[in-house]
Structures are given as structure tokens and as C-alpha cells.
Structure P
Amino acid sequence: MKKLLIITAIFLTGMKVQAQKTADLGLMTGLAFYWGDVQQVDYMKSLSPAFGVFARWNMNKRMAVKAQLMIASMNVKGIYNDVYLSQPDLGFTFQNSLAYHYPRDLSQYYSFQRSIQMLEGIFEFNFKDYELGSKKASFTPYISAGIGVMYTRANGSGTLILNQQPRIPQGGNFFYNAYVDANGHTTNGLDAFSPVIPVGMGVKWNISDIFAINVEAMVRKTFTDNIDNLDDPIRFHYFDTSMVPDPTDPTGVRQTYAGYVDKFSSSTLHNNDWLSTFTVSFIILLWDGKKNCPVYD
């Protein structure tokens, strides 16, 4: 125990001696991609642009914290097998009906489009001494981790999940209505808000006395399963054809199919989607602890 205290004191003393507080501002640009329930994702066509800004406080040459805001626009294409699905542009209304009906897309092609905004607080640890503006401590690899929140908005243009019954014969084909949840949302129209846990690694290097570049790869554990419009998707493989009272009929006389269950997974941690980014950041030193503002010197 005594040896541990001595080693800890030496480490903290060393950190204090080399501590040089600085602050910088960064602009990020790069690519975002997702891992989730969609199968056979065409990543070459599904890489999406991502942009962001961050403010970083460098506590010393080894540790820093930053707050960052990032936005991305997801447009993912792939396959989702063994469910009834269709594309929004295939829908039409029958005569004397206001409801849209869709043919089943037997290709099982699946796509979704979403805008994503993330606000995160992140801690960084440098493997080497690093200080923006320093020639001796001008490069380091680093790791990072933090916590944040994500808001993702659906635009209603992605693939739809269909109810398997009732089916309407027309012109030698069958047509189905879109699945709608208890709040009246189709699967491609439901927004999501979730905590995220970002973990990443990258490199930093100085290109001048006040400018630097960061290259970073980061993955984010989300706590939503709806980035891909497939919230708890296993339930869409099982359609209950038993008849129950139609909740939209106040008389309780009309019957409807029981359909899909509202929730299949027993855990909120199961089947959650992941979001990843690869970014290049351009950094400017705002304050170096010795001067008022290096930008204006």
C-alpha cells in the first residue's frame, strides 16, 4: 500500500510539473456509417457525410476534455429478409378508399434515410506528450471515450413494413396496408432520442504554431433500435392472424387481426444499433495559458 501511494504521488507530481493548460477549437468533416439489423448493407453506397464542431480544454500534455456537436445524414441501402415490406413510391389508393396499399417487394430491398444530431462530452488520453504549437510535443496517437445524447429524425421516405393481413387481390397481385403503431406512425416515420457512448482512437499532429490536424475513428453504442426504422425487428417475422376487437371502432363490434406484437425483445439493451464515424478535424489554438489569444498575435 505504501509503495502504491509513493508511485501515485510521483505520477501526480509529474503531471503537475508538465501541466500546461490550453484551449482549442476544431471543425470536423468525414463519413458516418451504421451497424444494425439491415443485412447485406452496400457500404460503398451507404457512407454518409458527417460534420461537426468541438471546443477542447487540454488539462496537460496527456489529458484533454472536449464538448462536440456532430450532424450526419444517413442513407443506407441493403436487404432485410423474411418480412413483408414495400417501398413508399409503390403505394396507391383503390377506388372509394383513402387508405394506401402496397404490393410486397419480393426483392427484400431495404433502405432508410435519417438525419442525426449528437451532442457529446469526451475525454481524451494522449499516449505521448502533446501540445498544440509545440515543436517537441507535436504528434501523438490517442484514445477517447465519453457520453452523449443523439436525436435522429425520420423523413418518411424509407422502406415500409407491411401487415401480412388483410391482403387485397388486384390484377393478379396482392396488396397490403402499411403497419402502423399505437401512435399512428409507420415504421419509416418514427423519430428517436437516445443516450450514446462514444469510444474512439486517433492521431493529432501540429502543422504550425496555432494549427493542427486530428484524424479520428469513433464508434457509438446507442440505446435505440430505431436508427434503421426496425425497432425490435424480430416481431415483424411473426404475424398473429387471430381476430381481436378493432381498437379504432368505439362500438367494439368490428374485428381485426391481432398482427405484430408491440415488443418482442425482453431487454432494452438487445438489438440496439451502432453508429460509427471517421473524421478529419482542423484545429486552431485559442488560448495557450501564456498569451491572451494566439490567433491575434
Structure Q
Amino acid sequence: MVVAWSKPETDGGSPIIGYHIECKEPSSILWTKLNRNPVSENQFKVTSVEEGLIYEFRVCAENMAGVGPCSKASEPAAARDQCDPPNNLTVTNITNSSVSLSWEKPEYDGGAKITGYIVEHKELPENCWLKCNFTNLQDTFLEVTGLTEGEEYDFHVIAKNSADLFSSPSETTGPVTVQHDVEPPKIILEDKFRQVMVFKAGDLLRIDADISGRPNPTVFWSKNGLNIGTKGRVEITATKMHTSLLIRESVRKDSGQYILTLQSTVVLHLGLSPARSWTDPAHLLDL
């Protein structure tokens, strides 16, 4: 456990030398000293407690005149480990006023369920971290809005568990410039899908493709020039990085030319929204 406190409002006319920390269980009247020598910082890591037990803490300041009166006792708190920080913080999208982030939950939750996250940012080259969310965030993603176009920002994420303990901050994203981040849509398909393929009636037909692009492109599948969607034996799935077309128990009428198209929309300052579509002729399939 880590105990933290604020400096006294007055030092009694002599600089503070350090602090003394004491603890006890709520049912006890005896306080136990935790440090032999004065602690110079305004926090102290307590290692002599038993996990799961509840403790109260208080702090005394010392100057040249001696040790002053102790602070008011803290609220009772359970001794638990700090949870690990979130992993793999990633920038998933950038516009001229926002940055979208995603991350993975901590590997270790400190013995208590992870209940939320705090996302913080700072405008470079400043050193002051500011909260991006002021309500409990349980998702592992967030779009940070209200940013200034052309400015650079850095981001990190802090996890919180049900014991009200916070992790240390995750690794930062590094400098991120707020601007329209356009990456042309891209389709990556296995070579076998570039050729005419023959299936027997009743076979399972599946076409997989990796996709990318910023902003995240919209996926369209078509057959013989007509858009197709999930219906009956046909199932289409699409994520930010992958799409697939699945046809169960194929029949003769499923034969045809299948086309995968990615469409990305970029909003310009003129108020127009031109749609850009990418269809690689190599991705036309005759089945």
C-alpha cells in the first residue's frame, strides 16, 4: 500500500525535516510506527501489512523543534496490491479535433476487479496532465474530443480496481499531431482468391481479407454488381482490420463475380464529404 499526504499549512518557523507514519487496525487503540527515520517525501510505501486486512493511517511532521501532533486518521482501507497499468495503448484514428485511443486491460488486477479507466492528455511541450473523461470509463477505448488542430498531444491511461486503487500510468502514445490523418484503404488477399475458384455444391465458401485505412473504411461486398449483406446462408463480418464473406451450403446460383470494395469518407473544411472508394481488380473472384 502507498500512503500519501499534503504538507502542513505551517512549518512552525522551522523547515520540515521529514514525516513519521503510523498505522493500526480499526478495532485497536494502539498505533504502530512504520518508519525508523523521517521520510522526506510526501508518500510512503507500506510493506508490513497483511493483504486483505483493514488499516487506518496517520502522519506526524518533524522539524528542528521536534515531532508535531499527528494528522487525523485516514479512512479505513484494505491492504491490496496496486493493479498493473493498461497495455498496448494505441492511436486508432485522428481527425482535426479528436484522437481515438484503444488499449488492453492490465495483466494483473491487484486482487480486485478492474472497474474503470482514466485517460489523461497533455499538450506538448507542457508537463501538466489533464483528465479526458470525468465519468467512470469501463470500455477499453475512447475518442478524445475538443483538441486543437495542429497541436501535439501525448496520452496515457490509468486503471482503477474495486479496491479504489489506481495503477501507475501506461506507456504514453508519444507525440500525436491533431490533423486529418488519411491513409488510403488497402486490401490484402491471398493469391488463391485472385483466380477462378471451383466449389462443389454444398461446400462452405469463405473469403477472408485483411483491410486497413484511415479513417476506418466502410466495407462493401457485391456479387455481379449488386451489393450483398448478411442474409440466410450468407454472412459478412467486418472489423477495423479484417473482413470475411461466408456462404454456407453453396449452390449453383452462388456462382458469379464477387467484389470487395473499401470506401473512406473525408470531411473537408468546405463542408463537403467526398467519398473515396478503392477496388483492386485483382480482388475480383469468379466462383
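Every number in this text was worked out from the coordinates using simple rules, so none of it is lab data. None of these values were measured; they are calculated from a predicted model. Cβ atoms are built from the backbone, for glycine too; each structure is taken alone.
Miscellaneous remarks
- Of the structures P, Q, the one that 12 was derived from, the read-out being relative contact order in percent (Cα under 8 Å, 6 or more apart): Q
- Among P, Q, structure where semi-axes √(5λ) of the Cα gyration tensor in Å, for residues 56-111 alone as derived comes to 48, 16, 7: P
- Each of the structures P, Q was assessed by mean count of other Cβ atoms within 10 Å over residues 128-135; the largest value belongs to P.
- Test item: distance in nm of label points 7 Å out along Cα→Cβ at positions 120 and 152 calculated as 1.4, pick one of P, Q: P
- Which entry (P, Q) yields the derived value 0.75 for FRET efficiency 1/(1 + (r/R0)^6) of positions 32 and 184 (r between Cβ atoms, R0 = 35 Å, to 0.05): P
- Ranking P, Q by mean count of other Cβ atoms within 10 Å over residues 48-55, the structure that comes out highest: P
- Structure from which -2000 was derived, helix-only ellipticity at 222 nm (-39500 (n - 2.57) for each DSSP H run of 4 or more, over all residues; to 500), options P, Q: P
- Percent of Cα pairs over 26 Å apart derived as 57 - corresponding label from P, Q: P
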